[in-house]
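Structures incoming, each one as structure tokens.
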Structure I
Amino acid sequence: MSQQVSKKRNSRRKRRHSTIKDENDYGLDLFNTPFDKQLLELIPRSFAKQYNVFPLKREDDRLTVAMSQPRDFSVLNELRIITGLTIEPVQVDGGDVQQLIVRDYPSDLNIEHLFAGQEFEQAAVVNTNTNEDSPVIKTVNALLQDAVDRRASDIHFDPQEKYLAVRIRVDGEMRELKRLPKNIQQAVTSRLKIISALDITETRLPQDGRAMLTNGGRIVDLRVSILPTIHGEKIVIRILDRTVGIRSLDDFKFDKTLLQQFRKLLKQPHGIILVTGPTGSGKSSTLYAALQELNHPDVNIITVEDPVEFQLEGINQVAVNSSIGLTFASGLRSILRQDPNVVMVGEIRDKETAEIAIRASMTGHLVLSTLHTNDSVGTINRLIDMEVDSFLVANALEGVLAQRLVKKVCTGCKRESPITEQERIFLQEHGCVESTLSKGKGCAKCGYTGYQGRIAIQELLTMTAELRRMVTNQATNDELFDYVKEQKMTFLIDDGLEKVKSGETTVEELLKVVAEDG
């Protein structure tokens, strides 16, 4: 009898949820539709985050809820108990639900409330045995988690005269996250030092450390840099989310011809391939993607990095530690005695490292590295300026990939818009005749900026016999540029224009890159 009752209940459940709708069935524009903020009081933020649910609308005793798993009957039952309402689930992508939660729910933490009635001397040091429920720990944890949720690459704790500013960098731009009371600055600083294994008594010298943030299976590496300033210690934390994973070369949206050429370079048995650009241009991400392409059981790959940003299975990674004499140069010398097929040097910073890397590439090793230069052609004379022999550069160098990152137009609010006069002039100067371009109108999904995420624009210089001859004869940068231009090489501006015309970025973003290089 009990089995029959159970079957009937399951049958009713299946009928009830067999026609679960998604956001399209409701005609919902999730990120542009105003929601009743009072609905947030029905479902606690912690529950919403844990189970990926968000209240959309209420009609009498029915509550429509966005869910990533709308057939999870245990969650539906909990929602019914919590709210006291009939739940009507709507299928929504989990990432979109999380964005709604971050956007609309108030922070878990009311910092002013937590510290109410507590006194903090400016010279105070947080006890390492502080209870996990302490306001300082809650504050730091909440700020770090908030930065991760917002896809920040860095979080800054900037001491000002009257407060501690907390700012984050998202898609290359700084945003203020919070202002903390000045009287808790020292406590927050000490807590960050403790989790980074740094000396909490040292306040006069710069320090560097690292920590790890874990939450629900998500692992985030934190690289901590501390710099004394007149108003206290400034702390910058680089955020590296391990769960994002290493992107493949196909994910970078290379120009098809350029990608074919770059992959051809990676198949070379020896030589040096460089990825160039300013800080924050995605050089390391491109190198990691290239290493993934080369990563096979029959290939011995060793890297020397400062620091190791992502751990790659099957690849031997060495972290630079200059305090004990392990530099790029000394590490590279030791690597060459480890029978490598492929060597990756995080960055060529000086003549010694450059010469060792180039000589290694001429003795049967494929060497990958990065360099800070404005463009691919300028890389050649940058190496020569490091006093590397032009003959070595000419014979060892196989190719140079230069790149920049520009912001992507938000897909949630992308619209075709008439071009401005400035855009018309710029486009005409480069032989383009477009009258409309894609732009982001601005919506909640992108924080009303019109942009979300970034995309690379690139140029690839591949060495030819004529280029090698010119480099050996110490041709000037202008002469090298004129030659590759005659060979119809695609430059950064060309790749950028193609991405503007395809609606992936804007003239405004491209002009920033042009201005940097100008």
Structure II
Amino acid sequence: MVSFAPLRETGRLRALGQALESERDLAYIFARQEAPLGEGDLYVADDRRLERDMPHSINAAFRDPEWFSSKERLRTLAAYLTRVADAASAFYAYCGSGDVLDQRVKLLQRNAETIFGRLFRGGRVMEELNRELPDIYWWNYFGPAFVKKWGSRLDGLGVRQESTPAGARVVWATETPSVLDPRLKRLEDYPWKKPFYTALGHDTFMREGQKQRSTGEAVPDFNAHRVAAGTAPVSSVTNGRVQSKVMPRVVRLRDLRPEDAEFEEARADLIENEGLDVRLTADKALPIDEVVRWLKSRNEIAVRGPDERGLIVYRNPDTGVVAGFEADLVALRLRLPWPRPNFFAREAMAVLVDLAQKFELRLPPHPWPLRELVELWEKGNVEAVRRSREALPSMSPERSERWWLYQSRRQDLHRRMGEEVFVPTLVAVAPRGRTDDLRLHITWTDASPFVLPNCDLVTLVDGRRPSAFKVRGTATYAAVQKALEPHLESMSVDGLGTVGLLTPTRAKEARRAFLELPTGAFDHVEVAPAKWVDVSPPDRLDVFS
């Protein structure tokens, strides 16, 4: 379910909560411990994200499909979903069986229009709801803007319909969600979908051969949904300004340890976001446990899985790179999301090639096409950036590359320097809250010995103990480098060239320079690792149009 309604208004969230708990057998779907078992997430966007076409969303899944085998329980489920959608003032919602949803993804990937797309399972699977709808499902909820746009064209579709108190139209396309036909080769081959294509437009729903229409042509645009939900329309997308730390992407109705939360976030990104899928095949059974052990053996890499979906999550805490691996008996699939910095492909594809060599996996037409894989992902990444209606945080390609190279080597530098020399984390920041030209930043505390990587800003902190730390202000990298020039040594680092090093023996004599450094206000906002794009400016001209 997705919504642009002003849910933060007094009473709106209370009404939504009451709807979520309105059916005893289905309540608490976000962490159920009794049949039907289920889980999900609720995302409530702030006003700024709503303005950037990032709606509220509710996602949930039940793991006991047999519990819904009776018509009575299906009617109960449909009525419950309708109440929740109305309470959320949703503009669109759907419900279908997991096997049908999985088949949709596989068929769209398999039947990609381009040769490379078919070869690498790179077909587009993520919908753009202001241009199209993902598919036709058992239960379909079309909000008031759809009803206004389509009018009588909705009449007679499906096996049953009803209008809701919120002005939406619910359409049951089939009697039951269990309609999977594994023999079908194309999404459009389901005969019960054809009346929808005829009545609502052949390009309204994603399928093979669909031509994506312009915003608002086949389906209502987001402003139409805003107006229907009682929210003011948005004139245009503007460059973003960050006022504070970004809110969590998902508000979960349970507490997680920080490490678990990071993996949960990574897993959600891999499942929900579009990206490139690369499938490798084997001549013999693939030892999944050995694949996991091999991934975990790589230095500083965090790996978890496989989960109930068979997903193995790869996460590099230092570089922010996240990738997913799904293995079966004779194949391995890599999932790498878009939009992301270009170093995502350089790091993840190198891991994939090493893994393929280790376990004798094949990727036609070339044995180990690292360069081709990186270029294929980069091409899709550029298109994902172009299509995005969100003002994505942006960093220059040179800075982004420098950040990745340093962070990739930071742990090795720490081991090389020992405990006496501080090896700072290189952090991406938005000066004065602007996210369209991110800069690189480190912190230097109390004139201590440290490594000085090439960056833009250095925040100076006074105090010898954490309890006494006090931020003095922020200096430019050039000013720090000039002030420390008589005291710095040069150190060669593979891939980075030379970086500055203030050794323990020189730190005492550099203390006066530290104290006299001119500083400005501490007015930058930290951006999460790798949560930016680094596409060259000419390729991003239409992103904010």
Structure III
Amino acid sequence: MKSESRRRSLRKSPQTPAATGSEMYHCSDCGESFTKSHQLKDHERIHTGEKPYHCGQCGKSFTQPWTLQRHERIHTGEKPYQCLQCGKSFTLRCNLQRHQRIHTGEKPYHCGQCGKSFTCQRTLQRHELIHTGEKPYLCAQCGKSFSFQSNLQQHERIHTGEKPYHCGQCGKSFTQPWTLQRHERIHTGEKPYHCGQCGKSFTCQSNLQQHLRSHTGEKPYHCGLCGKSFTFRSNLQQHEHIHTGEKPYHCSQCGKSFTLQCNLQRHQRIHTGEKPYHCGQCGKSFTCQRTLQRHERIHTGEKPYLCGQCGKSFSFQSNLQQHERIHTGEKPYHCGQCGKSFTQPWTLQRHERIHTGEKPYHCGQCKKSFTCQGNLQQHLRSHTGEKPYHCGLCGKSFTFRSNLRQHLRIHTGEKPFHCSQCEKRFRDQRTLHSHQQRHTGQKLYLCGQCGRSYTLSSSLRTHKCSNIKPSDVNFSNEHWLALYRRNFWLVRKPFRLRTLSSLD
């Protein structure tokens, strides 16, 4: 009845504003004015809810014919708008125009409060809500509110379980079209977003924006409780759970809880065995994208994270943060039993096993147990004889990376460990500690036979060899023979002569 009265009202209106140059068509519901009668008709469908244009493939209805045409491209795959610079195609002209700003760098939309600029109006509108805090879109099921309607629609799919966007290659389904687009780049290898400073490329714009902060040092996300700042919103959200203790995401298989949904999804791959991220160079697969990105730097040698104090560069931001604590002296992780402090949470966990006695990592060959996985991996090399660390200068191989680092200093002449009392420098920390005992007078090395103590292990060895009696030596024992030969010139001369003749 209401739509019929509108039609009668419309018939009474002047035919076109062009005829008189002044008449307008007014909406009787909201008072909005239009210059054309068909514009008013299109507008009235907002109030009536009428959707006369139907998709022949899925039955979805639309208020406008061009909205239907745009929708039909989802089914046909048609992308008529092409970028002349990179050849990328789009279903909508506005998407092409927005994309072209990546190449031109144009940001025509400016925030009136902080002056920040954006490539598209929607991004500006989303940004402005940071200043207003407005969240006008409310979920009818759980009451959660959102700044944008699209975010509400995305959230509602959590309740409905709807995933309408499907990957044509692997069949995986997604709640949002842009999530599908981002996923498809895993198959195509496309990385359209490039860093202007280091040339690194990314699959999505948000990853590029996050990466740029590694150059600028920007930390725009602040904790309202303690004031700590973060580079990424996800890091802030994760940090806030420290204050609340909330872990809202639960694993249905083992019951473990997580502060973030992405952590739950990553954890669930332990149960499923899924490793969806593959290295293009060596084919190795990973459970999460971040681990793949970290792995790829082994091939590229990239170290994008730079220390502002000493200039040292790192492959990963976490390694830079850990390194920076050398300069700041910060040790934020404390042991509840002995109060000892640590720079990293996993170092604290490893330390706590000293108190608990826990050794969760077991050797399958000799049943020996270890407090951390790294120690187990090192131990396994005693069975395999593997020496994976090679010197590029002389070809010598080592079981442990630390041994290779120490060896390389022979070639470079580097002596990074210096004595604070006499400024003498050393290649490794152990030699420095031995040297420092000369200043302190500390004698850690004790002779088990006579009780005499020494500051250096070499001094104890000299003492033991100089007091060897012929009756003590069993030259059929390999250990004794090796010890004797290594310290031959430390043995008292009369005994040395006698043993030389016996060895002959």
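Computed from the coordinates by the stated procedures, all read-outs in this text should not be read as laboratory data. Treat the numbers as computed from the prediction; the structure is a model and nothing was measured. Cβ atoms are built from the backbone, for glycine too; each structure is taken alone.
Listing for the model above:
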read-out	value
Rg/Rh (Cα atoms, Kirkwood Rh) - structure with the largest value, from I, II, III	III
Among I, II, III, which structure scores highest (criterion: FRET efficiency 1/(1 + (r/R0)^6) of positions 103 and 159 (r between Cβ atoms, R0 = 25 Å, to 0.05))	II
